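These notes open a run of structures that come right after.
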Structure P
Amino acid sequence: MGKVAIIMGSTSDMPVMQDAIDILEGFDIEVEVDIVSAHRTPEKLFDYGKNAHERGIQVIVAGAGGAAHLPGMIASLSPLPVIGVPVKSSNSIDGWDSVLSILQMPGGVPVATVALNGAKNAGILAAQIIGASDKCTQDKILVYKEGLKEKVIEGAKKVKK
């Protein structure tokens, strides 16, 4: 079974990042959660980025608001796939600063980026990355996607009544 790290710049990001935690736990994927600030704890960031793979982490989901350097800095240090979640924070410019800071990475340092406050999709993407090599996780994702389809079909039936 896979293991995903969910990191964020501060506790204020937790309400957004909880969606990733919930979806991953729903797929029975082990989750490690931590606060790693690119600006306030740079030494911790360097240690985390360089060593996460040695602790069995397979994917890192990094949420950050404002200047949002956390996902890119982690991606620059780690051999693991990194999924960035731009967070609309109190010091944000409508969230666009976070989106662009995570999205506009230089060549050679990729960060998969989801929508503003899109931690749920980050969790699903992390599960899909793990599911590419873990049949049990992949089967759970297939069931989840079938459930999404069924919700749409049921919703369509209600609208037609």
Structure Q
Amino acid sequence: MNKTTLHLAKQNFKFSSAHFLIFDEKSAEMLHGHNYQVEVDIFCSSEDAIGGKGYFVDFNVLKKIIKDQCDIWDEHILLPQAHSDMKYQESANGKNYEITFRDRFYSFPINETIWLPIQNTSVENLSWLFAKSIFEKMKSLGVEKVRVSVEETRGQKASTEVS
């Protein structure tokens, strides 16, 4: 079976988020942010892509799914919920997370914080979570696989394929 790949890399496929990487039991980056850029490859059968209608699916449908995921993470603090050294609770007023990470203490607004089900907020994990999320939404369109690249700075990115 022949395959077709659609490539989407729009300027507005971006999100700006704060995070820090945890390297080992003693070292971690300081909290900082990136203007992440996202590229997506969408795999489908050539018969689906060029048969009947002459195209696979309206690009606007795919772009909305990608942009919606970018918007979820945009202007948020991304934290690794699955890391054993990351502890948090809601503040007494219910508006903030009080977070301890080893000898650090943070207080972030709940509505600006996203807990991700990962050990580390690396581009490897972000590309995997992003790919997993959009693939679930695109499967019903006949998408067979997606490849998502998340670039944290120019020339520094990770890609993940999900099918």
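Laboratory data are not the source of any read-out in this text; all were calculated from the coordinates shown. In this text, all values refer to a predicted model and were calculated from it rather than measured experimentally. Cβ atoms are built from the backbone, for glycine too; each structure is taken alone.
Given 5.9 as the derived value for distance in nm of label points 7 Å out along Cα→Cβ at positions 47 and 95, which of the supplied structures P, Q does it correspond to? Of the options listed, only Q reproduces it.
One of P, Q was used to calculate P(r) over Cα pairs in 10 Å bins from 0, in percent, giving 12, 39, 31, 14, 4, 1; which?
Details: P: 12, 39, 31, 14, 4, 1; Q: 10, 36, 29, 17, 7, 2, 0.
Computing P(r) over Cα pairs in 10 Å bins from 0, in percent on every structure in P, Q gives 12, 39, 31, 14, 4, 1 only for P.
Upon calculation of helix-only ellipticity at 222 nm (-39500 (n - 2.57) for each DSSP H run of 4 or more, over all residues; to 500) from the atomic coordinates, which of the structures P, Q produces -7000? Structure of origin is Q. Comparing distance in nm of label points 7 Å out along Cα→Cβ at positions 23 and 151 across structures P, Q, the highest figure is found for Q. Using the calculated result 4, 18, 28, 24, 19, 7, 1 for P(r) over Cα pairs in 5 Å bins from 0, in percent, for residues 7-62 alone, pick out the matching structure from P, Q. This value belongs to structure P.
Name the one structure among P, Q that distance in nm of label points 7 Å out along Cα→Cβ at positions 71 and 103 of 1.0 was derived from. Intermediate values should be presented prior to the final figure.
Details: P: 1.0; Q: 4.3.
Structure of origin is P.
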